[in-house]
Structure P
Amino acid sequence: MFSGYTEGIIILLCVNSIAAMGVSLLTGFTGIFTLGHAGYMALGAYISSLLIMKAGIPWLAGIFLGGTGAMLVAWLVGIPTLKLMGDYYAIASIGLGEAIRLILENWQSVTRGARGVPGIPPYTTLPVALAFFLVMAFAMFCLINSRYGRAFKACRDDYLAASLLGFNTAKLRVLSLAISGFYCGVAGALLAGFLSFIQPIMFDMIKSTELTSVVVFGGLGSMSGTLIGTGIITLVTELFRPISQYRMLIYGAVIVIIMIFRPEGIMGQKELGKTFFRNLTRRLKPADKRHGGGVKR
């Protein structure tokens, strides 16, 4: 039904959206700015690829194990580092992402170093990518609308006030980072199965910055805005691939233009579904109810 090129763009869009949802949960909903989440994508990609190729486990189990491995590392790292507040964690996340990349680059006996891992089975087909995206998007929207989602937002809006209200903010921040790491790990595993080749340089700081900028572009505190922003940026990047020397310039110009005219992002803190149904309900509501019951006699 689709050409190979179109399928590739859709798969890449699904992979980027899964990773962006993870970053959005941590940055947009919990208020923890990060610039190192490409490291978790790298962990998911390498763990899944090596387990599938060397241990012979099924690719579906490999994807989940890759996401779980990234989640465990995020949880272990989050316990000491999330005591840092404000911009200090963002600086620590840069070091963490680069540390993961350098470990993978120098662990020659396992990861083949900078040469990368070739010959990964191409398990990330269009149906697989779409299925993972739909399931994980549904789970994420359920999470942000649950009591945990409200607790994450409370931590974002006022960390001290949330603590005084009885929220265990330390555990909530670590939980948010762990879930975020799982999403990025799964995205990395899917990317490995799509490209059939991975190397550490693919998960450098530029990739981390791209993920965070997409979240800001779509709107901090809006998961649907994150998905819209991911779609726009992915399509812009792919459409201008023939002029690759100017592609990042155009990419940056699009973000700057949106930030000038919509500094809160495309959606701000609004969700697309809620806004749509609220407007639809308002239009369908009878005129006398909208205007306070009509004219009194």
Structure Q
Amino acid sequence: MTSKRKGYLFVFVAILIFTLQDATSKHMGGLYPPVFITMIRYWAFAAFVLILAARSSGGLKAAVTTKHPVLQIVRGLLLVSQIVLVIASFASVGLAHSQAIFSVGPIFVALLSIVILGERVGWRRWTAIFVGLIGVIVILDPTGDESASLLVVPVSSALIFAFYVVTTRLVSREDTAMTSFFYTGAAGAVAITLIGPFYWTWFAPVDWLWMGLLCITGTSSHFFLIKAYEYLDASEVQPLTYLQLVFASIIGVSVFGEVLSVNMIVGAVIVVAAGIFTVWRESVVARRAGAAGTHPRA
């Protein structure tokens, strides 16, 4: 099997696991406080991160060493907050509808990259950003019956995750990927442990099995995604991650009885198309800039 095929296989497995993880999160989020669920999940995730860091080149000492300690901690806080909102969104808004809104991620990342990273964007990407935002409005359907207060949750989650991605790009200029991964798990685990006990709720015996499944999927999905990035570029991985929207919609309809509105389907298609173009255009510009030693517009 070629390295590319291995990479695509790892992406596909990761997406399937992420989908199972999301479905489990929706089930558990409807029964227990999202903060409490996130805390238990993060304990397993932090243990996974510590094991990887200890086995990496230089061990834990190298992983802990960072030139951006404050920003790394902020990254950890952003991600753990985003996961809490994701679980809450699945429980209140629905699996399919939430994933449709989450698909705006690359559009938000492109916007924040302009402001925070100082990236220059040409008319093509500006057009894609504008079209993507129109798609989001179509998904949100301001004239529909969906409560606006509920939709704030998935939109906020997508925006927070975009901040997480942009700050990750920022620290990656000087810190290693392992260092960023370590602080993602460690800082998030510490933060949620300070809050989670206030939401402590005893699980029903059978729900410990669901929680165990959530912990397993939460760690294994990241492992397979990490493996995918060993063989593929981000521009090759990102378009495939939109399959998660398709899988989530299938599970949302068949398992949880969700209804896919025309607005959601049309808006999701617009957002996904704009997002794929944005990611592709970023990769083209990066290659050109790398070859010429400049920063052209796209």
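Please state which of the structures P, Q yields -23000 when helix-only ellipticity at 222 nm (-39500 (n - 2.57) for each DSSP H run of 4 or more, over all residues; to 500) is computed from it. The value was obtained from structure P. Taking relative contact order in percent (Cα under 8 Å, 6 or more apart) as the criterion, the top-ranked structure out of P, Q is Q, with the highest value.
Here semi-axes √(5λ) of the Cα gyration tensor in Å was derived from just one of the structures P, Q, and that gives 28, 26, 18; the source is Q.
Taking FRET efficiency 1/(1 + (r/R0)^6) of positions 32 and 192 (r between Cβ atoms, R0 = 25 Å, to 0.05) as the criterion, the highest value among P, Q goes to Q. Between P, Q, which one scores greatest on distance in nm of label points 7 Å out along Cα→Cβ at positions 8 and 160? Evaluating distance in nm of label points 7 Å out along Cα→Cβ at positions 8 and 160 on every structure, the highest lands on P.
If Cα Rg over 2.2 N^0.38 Å, for residues 24-111 alone comes out at 1.18 when worked out from the coordinates, which of P, Q was used?
P
Here log10 I(q)/I(0) by the Debye sum over Cα atoms at q = 0.13 Å⁻¹, for residues 208-255 alone was derived from just one of the structures P, Q, and that gives -0.43; the source is Q.
Just so you know, all these numbers are worked out from the coordinates, no wet-lab data involved. All values reported here derive from a predicted model rather than from experimental measurement. Cβ atoms are built from the backbone, for glycine too; each structure is taken alone.
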